[in-house]
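Have a look at these structures, which come just after this line.
Just so it is clear, none of the values below were taken in a lab; they were calculated from the coordinates. Small disclaimer: the values here were computed from a predicted structure and weren't measured. Cβ atoms are built from the backbone, for glycine too; each structure is taken alone.
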Structure I
Amino acid sequence: MLEKIMIVSSASMGEEMLGSILKSTPYSSMITAKSAAEARMKIREDNVGIVLINCPLSDEFGIDLAEEISRLSSSAVALIVKSELVDQVEHRTGKFGAFVIPKPLSRQVLLQSMKMLTATRKRIQGFQDENLRLRDKIDEIRLIDRAKHALIQYLGMSEPQAHRYIEKQAMDMRITRREVANTILSMYEN
């Protein structure tokens, strides 16, 4: 199942048009917001994969909202703007990676844009997953280094001996090096 799409549009006609095109597609799980303030509130409450902002909004143009969503979430964001404003808006959105889709909007352009936004969302999610994996690995390395330091300090081992001790304990006990390090630290750091 695809994640939800948020349509942010102060104009009811724009919201209805976008919703009617997307209802007959795999992108039918939607939530709507009438203003930037409402969108900010709803995005905190719900997991939204793609955000379509029909500019201008009643309380701001929409660029600030797009930037905030791009910075604080992994949602793919697109601003729908009048064709004469596309270059100007693209210039301002380039630094945070929001798409710009020109109005008037055809069904074909919207569906093609949705495919690009979906691919972008998957890529962003992949980067986030990799980032979390790397952070976890760094935390594990730091924990093991602290355990090695405890072995060096309290048992007089050399760094290679402490390293080998942790590796051997993990193998012999069939547990992770992280678990061995936690056991060592619980004995010597309390």
Structure II
Amino acid sequence: MNLEEKQISYDYIYKGKIINLRKDTALLPDGNTALREVVEHPGGVCVAAITKKNEILMVRQFRYPYMENVLEIPAGKRDKGNESPLECGKRELKEETGAVAEKFINLGQLYPTPGYCGEIIWLYAATGITFGQAQPDSDEFLSVEKIPFEKAVDMVLEGEIKDAKTQTAILKIKLLKDKGIL
């Protein structure tokens, strides 16, 4: 069965610093048309850095859309241009936590909201952590926390960690550790 939709037209409603919003008309597989609202985003990267003491580096920051402090792994938006996901991950880890890693393990990609947003988040695990000075963006206020890895797994299962990319990375790492791969 053909499930593919084809873009007939599009109209930008908003172009911003982080996202663009467009309204598309799409041709459906049955020949009818439908309105599709699409958020364009350059993509992001997150890094689950594991210390020698088996702690995961987390950041707590106020997330305006939810009006609450959210606990998550270091992450950020890819710079426009040619910044690779790995370069972005290294940059964000250093900026937000001051940490540098010897080794990065690709954990794959995540589509956080495929119903309306084209964002892709690349996930990495990082080991061999050393610390320097954090350099967050001028509009970024956060606190760095080291949480024992097994406690972080429990926090995901108990609903204390709500961020999707953080949940995914922690649970993937847990499975890889249990299989002896990581």
Taking mean count of other Cβ atoms within 10 Å over residues 5-12 for each of I, II, which is largest? I
Compute mean projected area of the Cα convex hull in nm², for residues 53-132 alone for each of I, II and report the one that scores greatest. II
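Output the label of whichever structure in I, II has the greatest value of mean count of other Cβ atoms within 10 Å over residues 61-68. It would help to have the intermediate numbers written out before the result.
Values: I: 20.5; II: 9.8.
The structure with the largest value is I.
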One of I, II was used to compute semi-axes √(5λ) of the Cα gyration tensor in Å, and the result was 33, 19, 15. Which label is that? II
For FRET efficiency 1/(1 + (r/R0)^6) of positions 13 and 165 (r between Cβ atoms, R0 = 41 Å, to 0.05), which of the structures I, II scores highest? II
Given a value of -20500 for helix-only ellipticity at 222 nm (-39500 (n - 2.57) for each DSSP H run of 4 or more, over all residues; to 500), calculated from one of I, II, which structure does it belong to? I
Thinking only about distance in nm of label points 7 Å out along Cα→Cβ at positions 37 and 109, which of I, II has the largest value? I
So relative contact order in percent (Cα under 8 Å, 6 or more apart), computed for just one structure, reads 15; which one of I, II is that? I
Source structure (of I, II) for distance in nm of label points 7 Å out along Cα→Cβ at positions 69 and 173, computed value 4.9: I
